[in-house]
Structure 1
Amino acid sequence: MSPPSPSQDSESLLDLTREWLPKVSRSFAPSIALLNGPMEGPVGLAYLCCRILDTLEDSLLPVEEKKALLAECMEVFHGRCPPAPLLQRLHDTDAFADENDADGALLLNLEPVLYEVSLLLPETRDILLRCMDEMGEGMMDMMDITELRDETELHRYCHIVAGTVGNFLTDLYLQQPIAIQPEERQTLEAQSENFAQGLQRVNIAADAGKDLIRKITYIPGLLRENAPSIERHLDFCKDTLRFLDGGLEYLLAVRPKNAYRSFCALPLLLAGKTLSRVAGHPGVFSSEGAPRVPPEETMKLILFCRDSIQSEHAIRQAFAEFTAPLRTLA
């Protein structure tokens, strides 16, 4: 029997992503559900691949061991060495053996993921591996850092964990057989980093309290006299608006009837809502954090992104509404 030909929307790929995504990311699953069509499989697979790297990086293993495992994992994804020795080492650590740890279970079952990567169209596989290489190498470089000192370090960190993915998504969209105008392409390429940076910085703002418990500080200058500053947190949130504004222009450069527009709209609009809720909130440094967007509001947003996303006016109006509470403080 001849091997399967390269594809990016095979049934086995969709089965794999639809099985694992709800287990490892409840927040990403609603977005991917909006991405019906040829991008769904590759985007879902890319998420699983990046989750595997992130699980290794976030583990409690010694730093040097994590770096070695990340480097070997990248070799395996490139097909330069077999997966069996890596899987054996991962099993031997017992760091991923918790039966309730979906991320660990995905890592220990990476062979189906590797198989689907091998079946991607060559041009799609190339941009995915380029994304993973930059992410993995960046993770290894910054693994020892527990406090970001300035905007340069923050920008680099956000690029490693989010900007790389933004580049992959943009390149994948631009590969699609659709009529993309030169000015649209220019905007997408120019604003891709801002889109990704904005989403990651909102995560940082929302999770500031949890990160402090882990003794990690992603917001430069947050600690003043060994205590977190609510004023600095608010300033950080205000500054994050400029990245989300760039993300809005990125979103509007996507063809109105393309599902990728719905896919991008949901996290961007949720980020705008979330940022306004957590900015300067007195509970943001607690273990529970500031109040997040309620599930019923998230569901309304999902429906909006499914049904009303073709209207630029509706998108701009919603984004302005969600970010207005923070802009009044800026």
Structure 2
Amino acid sequence: MAASSKATNPTAPRTAAACSRPGPRAAPSAPSSTPARPGLCPHAGVWLPAFLCDSLVGGALAGRARFYPVEEGFEPNLSRVEAEARTGDLVLIPAYFGLPPTEAVREVIWRRSDLRFVEDRAQALDAGPGVGAGWRLYSPRKLLGVADGGLLVAMNAAAVLPRPGAPAAEAALWAAPTMRRDDPSGRRNAVWHAANQAKEAAMTVTAEAMTDQSLSILSRTSFASLAGPRLRNWGLLDRRLRRWSALPANPASPPLGYVLRLEPDRREPLLRALHAERIFAAVHWPRLVAPHDEFPREAGWTRQLLTLPCDHRYGAADMARIADRVADFLR
């Protein structure tokens, strides 16, 4: 993803859309597809983390998906993958909430070079140098003002991608973000949010080109200029809310947001209270595709986690207001 010295963010919404990542699109230098399209690896198994939003798993994966556990601290545990995966299987490895991959993950990738790895950076502004996967999956609309869904990038010549089979639906994708851009005070947020939800519901997992507007924004954005404010804001929240944090202190990479881990009977009332004050906290994720009885820890997170915004659009006063509201509620 290209970058320059000037950051642009003309349409970034303040309402979080936590569980939607449809429509992989062409990256600046590569066409796109879903990571496990039947035409790419028709007989391979697809290994997914048990903590994963159900929107990522479409019909093409339904019969081939297998799951591996995620440990406390949101660390992928690939021991099952290493022991049971067959040559040619595809493995998705997420950088949860922007956290960089662990050394244990890198070691499995090195030992099982016969597998196909996709690094999921949908929540990561900068998760470090990567793990040597053949593909990376991005979703920059979670981080700045672009409208496109997932962007799949081939990281080397061996990571083949088919060309997009459909043109970009520019007007449909950009209608809701444009409404948000034209309402800077947020007075018509309910209208914009409804339009955005309708857009997301209509999106499908297909190989489409990236919209010109998204490509232009990404090409002119300095991601380093977004990382510093995000880390500073995260630190301001952490000073007040550390006792409820689900992420480690002093994260090495800019987190997606400030993630709280609460008892379910505290999370839902807090979420409603924050939304009533136009603090748009998000839930990652309300629904998982992995069997809940096999992965009870990951299933429990769907009822416990709440993500507070801390991105570059906010300043110290915003963080103080958010921290005050959360701390007052949880005392």
State the single structure among 1, 2 that was used to calculate helix-only ellipticity at 222 nm (-39500 (n - 2.57) for each DSSP H run of 4 or more, over all residues; to 500), giving -10000.
2
When you work out FRET efficiency 1/(1 + (r/R0)^6) of positions 130 and 186 (r between Cβ atoms, R0 = 35 Å, to 0.05) for each of the structures 1, 2, which one comes out largest?
1
Output 3.2 (distance in nm of label points 7 Å out along Cα→Cβ at positions 82 and 282, calculated) maps, among 1, 2, to structure 2
For distance in nm of label points 7 Å out along Cα→Cβ at positions 178 and 226, the calculated result is 2.2, so let me know which of 1, 2 that is.
2
Compare FRET efficiency 1/(1 + (r/R0)^6) of positions 106 and 250 (r between Cβ atoms, R0 = 35 Å, to 0.05) across structures 1, 2 and report the one with the greatest value.
2
Looking at relative contact order in percent (Cα under 8 Å, 6 or more apart), point out which structure of 1, 2 has the largest value.
2
Match the computed value 3.8 of distance in nm of label points 7 Å out along Cα→Cβ at positions 114 and 306 to one of the structures 1, 2, and report its label.
1
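Bear in mind that the values in this text are calculations on the coordinates, not laboratory data. All values derive from a computational prediction rather than experimental measurement. Cβ atoms are built from the backbone, for glycine too; each structure is taken alone.
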